[in-house]
1. From which structure (I, II) was relative contact order in percent (Cα under 8 Å, 6 or more apart) calculated, if the value obtained is 36?
2. Which one of I, II has helix-only ellipticity at 222 nm (-39500 (n - 2.57) for each DSSP H run of 4 or more, over all residues; to 500), as calculated from the coordinates, equal to 0?
Structure I
Amino acid sequence: MAEEVRAEMVANVWKVVAGVGDTVAEGDTLVILESMKMEIPVLAEAEGTVGELAVHEGDVVQEGDLIAVIN
């Protein structure tokens, strides 16, 4: 079953670390968000393959926005 990774706060996408097709383990960093001059890593909550990456560097995400899907 696919695992959706969603934003937990309003933030800017500072850096995209993982790409579509990458294999990730639980706890690996997918993207780094920036909010109020703090860097917040968004971590994979399950191991698998990144099937979709819904953000790009420079995007602004709102709480609940889809960041990635891990298959």
Structure II
Amino acid sequence: MSFQAYLDNIQKKTGKSPEDFKKLAEEKGFLQSGVLTVKATQITDWLKEEFELGHGHAMAIYASLKGKTA
């Protein structure tokens, strides 16, 4: 599955785009001035718990928060 396919599936499941997740991460203090302030595990745990994402999908959001684009 391509990175873009992961992002598309996440948006279908949650209704949220990578930009939406970026805003939420900023609100939680996980991202400040575009820089992650926490480790991947904290991000993936949050996404799994709050949005019921699987590990691969949570890692795709983590990658997007780190600046990876499709």
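The numbers here are math on the coordinates, done by the rules we state, and not lab data. Keep in mind that what you see is a predicted model, and the values were worked out from it rather than measured.
1. Values: I: 45; II: 36.
Considering all the candidates, the number was obtained from II.
2. On the way: I: 0; II: -20000.
Considering all the candidates, the number was obtained from I.
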